[in-house]
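Input: structures, listed below.
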Structure I
């Protein structure tokens, strides 16, 4: 009886740090994915043709688009 009380009391001290570790791991993964997405977006915007970047908003949704140089070059080559 006393052993089960001690085990239950110790479990309270183990569960909270485990939940904190799991939450921190999930947050780190989300930050890593967001960082990768922003790096890719920045690379695409830097390689876009001048004056081709467009940003449109509709309510709470914002969308950006651009013409990458390689796509524009392929389109110009195909038109010849």
Structure II
């Protein structure tokens, strides 16, 4: 399991004049974190999945490598109190 910290892209579908766009050009992108199983990591993309079964992967997230700040491994503790 890993936590990937990455910068999110932003879009606004409305119409804006140039002054409005220029007024926000220096805003900081939103920093996001996604946790999952690291399926793929190369110089172009990081692919995380949230669920794995014997044949398939679920909840696939692909993050362009240029937007990734860091990837950190996390440990998962087992719960011995199962019912």
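No value in this document is a laboratory result; all are computed from the given coordinates. Fair warning: this is a prediction, and the values are worked out from it, not measured in the lab. Cβ atoms are built from the backbone, for glycine too; each structure is taken alone.
Annotations for the structure displayed:
- If FRET efficiency 1/(1 + (r/R0)^6) of positions 17 and 33 (r between Cβ atoms, R0 = 30 Å, to 0.05) is computed and equals 0.30, the structure in I, II: II
- A value of -1500 for helix-only ellipticity at 222 nm (-39500 (n - 2.57) for each DSSP H run of 4 or more, over all residues; to 500), calculated from one of I, II, originates in structure II.
- Origin of the derived value 35, 14, 13 (semi-axes √(5λ) of the Cα gyration tensor in Å; candidates I, II): II
- Read-out relative contact order in percent (Cα under 8 Å, 6 or more apart), computed value 37, structure in I, II: II
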